[in-house]
1. Between structures 1, 2, where is distance in nm of label points 7 Å out along Cα→Cβ at positions 202 and 226 highest?
2. One of 1, 2 was used to compute distance in nm of label points 7 Å out along Cα→Cβ at positions 146 and 298, and the answer was 3.5. Which one was it?
3. Once FRET efficiency 1/(1 + (r/R0)^6) of positions 130 and 218 (r between Cβ atoms, R0 = 41 Å, to 0.05) is calculated for every structure in 1, 2, which label goes with the largest value?
4. To which of 1, 2 does the computed value 0.20 (FRET efficiency 1/(1 + (r/R0)^6) of positions 234 and 282 (r between Cβ atoms, R0 = 30 Å, to 0.05)) belong?
5. Mean projected area of the Cα convex hull in nm², for residues 66-241 alone computed as 11.8: which structure among 1, 2?
6. Match the computed value 3.5 of distance in nm of label points 7 Å out along Cα→Cβ at positions 194 and 274 to one of the structures 1, 2, and report its label.
7. Determine which structure produced the value 17 for relative contact order in percent (Cα under 8 Å, 6 or more apart), calculated from the coordinates; the candidates are 1, 2.
8. One of 1, 2 was used to compute helix-only ellipticity at 222 nm (-39500 (n - 2.57) for each DSSP H run of 4 or more, over all residues; to 500), and the result was -15000. Which label is that?
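Every number here is computed from the coordinates shown, using simple stated rules; none is lab data. This is a predicted model, so every value here is computed, not measured. Cβ atoms are built from the backbone, for glycine too; each structure is taken alone.
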Structure 1
Amino acid sequence: MTTEPSEILADPDTDPVASGPEKLPLDAWHRAQGGRMVEFAGYQMPIQYEGIMAEHAWTRTHAGLFDVSHMGQLSFTGEDVDAALETVLPGDILGLKTFRQRYSLLLNEDGGILDDLMVSRRPDDFYMVVNGATKYDDIGWLREQLPDAITMNHMEDQALLALQGPEAGAALAALIPATADLYFMQCDQFEYQGVPFWISRSGYTGEDGFEISLPAESASAFADALCALEQVKPIGLGARDSLRLEAGLPLYGHDIDERVSPIAADLGFAISKRRREHGGFIGHGRIARELTEGVPARRVGLAVDGRLPAREGSLIFAGEDQVGTVTSGGFAPTVGAPTAMGWVATDHTAIGTTLAIEVRGKRLSATVAAMPFVPHRYHRPKPGA
């Protein structure tokens, strides 16, 4: 069964490559698997293989393989590199242990979000994964802000794969047994058939899973090895978007952007108590002010009545007053109903608040709902372990 592509493909201005879309290291592999290719973030990428709904369901029940090689992989070295990174990231980088990773953000001078990202401390450097549509801007911003003593390397020769789903752990352990020892947000160096891999137990679907950085020339063979396992199928961009929406995870350039702050975006967890109090990072002034004074609007989840999905850009009303805008929306296959995220005036953001969304000239009833819409199933240590 197929469904219409998500709004992740709706922005024609995300392509940083003026001469046309680039090809992923696995471009020929995707086509051989029957992938329907579309342009996204400056690359030709598979939106689906057998259908978005089927791929979504497979990932929720088995294990899906996603190619996210369009994302930017960066490494940072130099004296006091952790302290330097704390000037551009609001997270606790000094306290980040080796073989651990953390969700963080790049903020502009006004505290707006330039990008969201993952950062890991490795034995000899820091490793960062940034969004594909913003990676060149991120690289430029980081070069401007970091001291000359810090060396940044854009790891363009590395592919990045994501293996997601409740059977992802068993599938990857069949090829690399030691990965079974990783818990959520842990990472380490591994080897497969003599090839070095950097693997973290993380992802953007709400399921257990891994992100796998490996040499681009080895990506096709490894994708073949994974998909030869009965638990694994290739999954496209369409299901990746519906999965992350059900998981309540924001998409940069849609749910969050440089106009909004982490506090309003419900991403304050990414700023530790020490960083909130002591600052020392770009954009701290706005963060401190909003923590004290509040914000005029917030990112919220919305449960939509009926079967008609509310798409990005749909207006949100309280009575006759427009109080917000949908930023992501679609039919949530696991939920069995439409869901959405949107920015809503703070006075109307309490869980259970009844609102209306205008779709195709009609007002659909909607309710502010807790996120995630589907519980996260990350692989964490058992309490007391």
Structure 2
Amino acid sequence: MPSATDRYDPLAAEILRDPYPVLAELREREPVFWHEGMDSWGLTRYADCVRVLRDHETFARDPRRTGGTVPVPSLSVQTLDPPRQSRVRSLFMSALRAQDLGAVEERARLLVLARLGELAGAGPFDVVAEIAVPLSVAVVADLLGVEAPPYGEFAAVSDAIMRSMDGGLNPALVEPGRVARRQLSDLVDSWFAASARPGLLARVRQATVRDSDALTRLYVKNTARVMFQGGYSTLAAAVGNAVHTLLAHPGALHQMRGRTLLATGADELVRFDGPVQGTTRTAVRACRIGTVHITPGQKVVPLFAAANRDPAAFTRADELVLDRTPNRHLGYGWGPHSCIGTSVAQAGLRALIAALNGHPARPAAAGEGVRRRTATMRAFDTLPAVLLP
């Protein structure tokens, strides 16, 4: 039988197209498997993934806890483990809760409606370039209270950063990602230097302006960069995946006209085909996961895509169940290292669905989409569609 490394190549065309059959096979036959390419243990069961994400004492996100280093530009709330991350994360979560997400969602709905109006009757278009990118940039900029950067330019910078997340599989991606992070850091620095409009960033700036701890200020700036880029890339990927799923499931869009089913349905779209495929942790001490002995210093990769289709955690796991509740999926991660902007991403998805339902034309596929060749994020490079009367 081929090894798990041979069966699961996250950059192979067939895996990019549909990873779920292979992940289901691994979950059944070898739920904790060693992957040579990732130099890590891959986890496919929901319970194992959640355990690793919860147990910060045993499994480190911060490389410094196991003798590694973190470049200064990469120091953010996402590189810290509890309890060290609590101060910065609480600052951002408090600022997030103070925002009017309902207003952000409504402005996003109007933006999508306007885009649909421009695209209707104009023939095939690319969902990624025409809908996902402008919607995602606008939503995150609106939340932070900053001027949205040019869509195309920012998409290129974000793409380089996102691809560098697969640097372990392709080291050539690391340097372009470093340069892109520097470009984005310069942009964030300009936001902090200027008088920000009302929004999350203004609130964070106000809370840290009198902070004498230079390291905290550094973490805050870098976290703002991570939130902008991560929020954008996650939402853009989620939008592409969601539209692809809706095009493949006739009738699902119409079912989400009601507010209740809109909320649960948007959540289910992320579980069914989520943007974030997995994350990495490093064992601080010896432990066991299932029947596998993990030694200190070894990496483990909770595979969210596999966990979200685990029948032990989700009934009818391979089906799109729009009224699924509860729905504790891992589409945006889990716990203190989950995406800070999860609620904003969901607002963006609801805005998209509401706009599609509010426009007289209906979306239809206009050809095969092209998946982006990335392992950490599941996204489309292009997704052709057309609006039919």
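1. Ranking 1, 2 on distance in nm of label points 7 Å out along Cα→Cβ at positions 202 and 226, first place is 2.
2. Only structure 1 yields this read-out.
3. Structure 1 gives the largest value of FRET efficiency 1/(1 + (r/R0)^6) of positions 130 and 218 (r between Cβ atoms, R0 = 41 Å, to 0.05) among 1, 2.
4. 1
5. 2
6. 2
7. 1
8. Of the structures listed, the value fits 2.
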